[in-house]
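What follows is a set of structures for review.
Throughout, read-outs are computed from the coordinates displayed, never taken from laboratory work. Computed from a prediction, not measured in an experiment: that's the story for all the values here. Cβ atoms are built from the backbone, for glycine too; each structure is taken alone.
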Structure I
């Protein structure tokens with residue numbers, strides 16, 4: 001959907017066994033620069049309703065997620081940006097391709113792409129923004145094709161900036177966006193169990209890296225983008241159910257941290273705050 005059309009979401013929240021991966025105390029005044037709204041677990045109809053409400057209040061979406069039979073999550077900010085944007089949901093693979101082509105003609109690029117369902121009949125949601133920098137976007141990728149595409153993009157000076165895993169436990173597919181690398185050093189991991197992801201987290205944290213993008217696959221594995229960007233105030237949790245996520249959400253909000261990405265599949269949530 002365009003900035004004049006559909007989409008939005010609000011909160012159901014996670015619960016369950018959460019794996020805390022790092023919370024760094026925010027600096028005084030953190031998150032004061034912009035207002036934000038986040039929601040998750042909402043139906044397609046509620047998502048559309050929230051889209052119109054938030055758009056009319058001057059907010060814009062920065063990330064969107066679809067999972068579990070078209071349940072939506074998103075984060076919106078009111079930061080004074082005047083760049084054109086669009087947000088769309090409930091798209092088939094062919095529908096997403098058509099929307100991609102149409103938005104590209106208008107100078108908009110995908111900045112957040114999410115998908116759920118089997119490879120033969122996935123459902124997509126995406127946020128587009130007006131940008132002129134180089135980028136690459138692909139979907140329907142097997143694990144090996146995803147790795148090859150990421151290596152090729154990195155050779156072209158691009159960084160993995162959006163990724164989601166969908167499909168079935170026996171046939172995982174990836175949808176991703178690689179954009180101009182505007183941050184520091186980065187790398188990515190995929191197909192990691194929760195325990196492997198947690199081990200990676202602590203190992204990389206010691207070297208100054210933090211997760212900036214996270215995705216939960218249908219088989220329960222994790223894909224993540226890690227970046228060494230010097231950000232000091234952030235938090236990362238995985239392995240949450242809806243109520244567990246809500247609990248983390250409330251606790252971190254009181255500390256001045258806002259969610260910047262929420263991802264879910266099969267009722268399991270992962271999220272990043274800063």
Structure II
């Protein structure tokens with residue numbers, strides 16, 4: 001969505017999508033906006049509670065069934081398992097995605113990993129297409145004036161024109177662009193706490209072959225899962241960077257992530273956006 005500064009400031013029901021690498025500050029920025037007037041939509045939360053809810057539970061149950069004590073209780077319906085996903089706790093989604101590598105270290109075979117990656121892609125497409133519907137719900141059912149979409153870091157890798165069109169038509173897209181120093185901070189965090197991630201399949205195939213060759217491994221089954229995530233993350237940042245910029249250039253606007261860090265409240269946020277539009 002394109003508009004002038006004045007059009008934005010006069011916009012009675014603002015709807016904004018925050019775009020950028022995971023950890024760049026999208027969620028922190030979103031929560032500077034008062035929840036009394038801004039409907040906070042988390043793509044990752046929608047993925048976990050609707051589109052991947054059943055696969056996530058199935059994955060947890062598979063693990064539980066490997067424990068004799070729990071297996072018997074589950075089979076005779078003495079206990080049940082539920083996934084407690086919240087906006088601030090998306091760990092069940094991450095554990096479902098998993099990591100490639102040695103099974104004794106919790107790693108997944110490549111075939112199973114790719115299966116889960118495809119399910120995540122379909123789920124993210126669904127969650128982002130739901131944005132238009134939730135903008136209406138936020139106003140008509142819940143009485144919110146404005147809408148903020150905290151999109152996942154992998155949204156630019158969906159390669160789905162319809163999803164991109166929905167976001168462009170119904171929201172003003174803001175790309176929080178990290179400078180070189182901030183990108184290095186993101187990489188350092190990934191090294192310290194490697195998390196499951198989504199990868200485009202062709203990118204994953206290239207980097208996986210490169211990793212195996214570089215480390216003298218004959219098969220992905222020999223990969224230490226966390227080591228691979230640490231190794232691939234800088235390449236993932238570089239891979240996504242031009243994709244974020246291309247989407248912002250085509251349909252939205254670019255905001256310096258360091259400037260976004262200075263936002264303290266809704267007034268600061270609106271001034272930041274207006275300055276970009278100006």
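Summary of values
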read-out: Read-out relative contact order in percent (Cα under 8 Å, 6 or more apart), computed value 34, structure in I, II; value: II
read-out: Distance in nm of label points 7 Å out along Cα→Cβ at positions 140 and 212 derived as 3.0 - corresponding label from I, II; value: I
read-out: For FRET efficiency 1/(1 + (r/R0)^6) of positions 204 and 244 (r between Cβ atoms, R0 = 25 Å, to 0.05) computed as 0.85, the structure of I, II it came from; value: II
read-out: semi-axes √(5λ) of the Cα gyration tensor in Å derived as 24, 22, 20 - corresponding label from I, II; value: I
read-out: Test item: distance in nm of label points 7 Å out along Cα→Cβ at positions 52 and 260 calculated as 3.3, pick one of I, II; value: I
read-out: Mean count of other Cβ atoms within 10 Å over residues 148-155 - structure with the largest value, from I, II; value: II
read-out: Of the structures I, II, the one that -7000 was derived from, the read-out being helix-only ellipticity at 222 nm (-39500 (n - 2.57) for each DSSP H run of 4 or more, over all residues; to 500); value: I
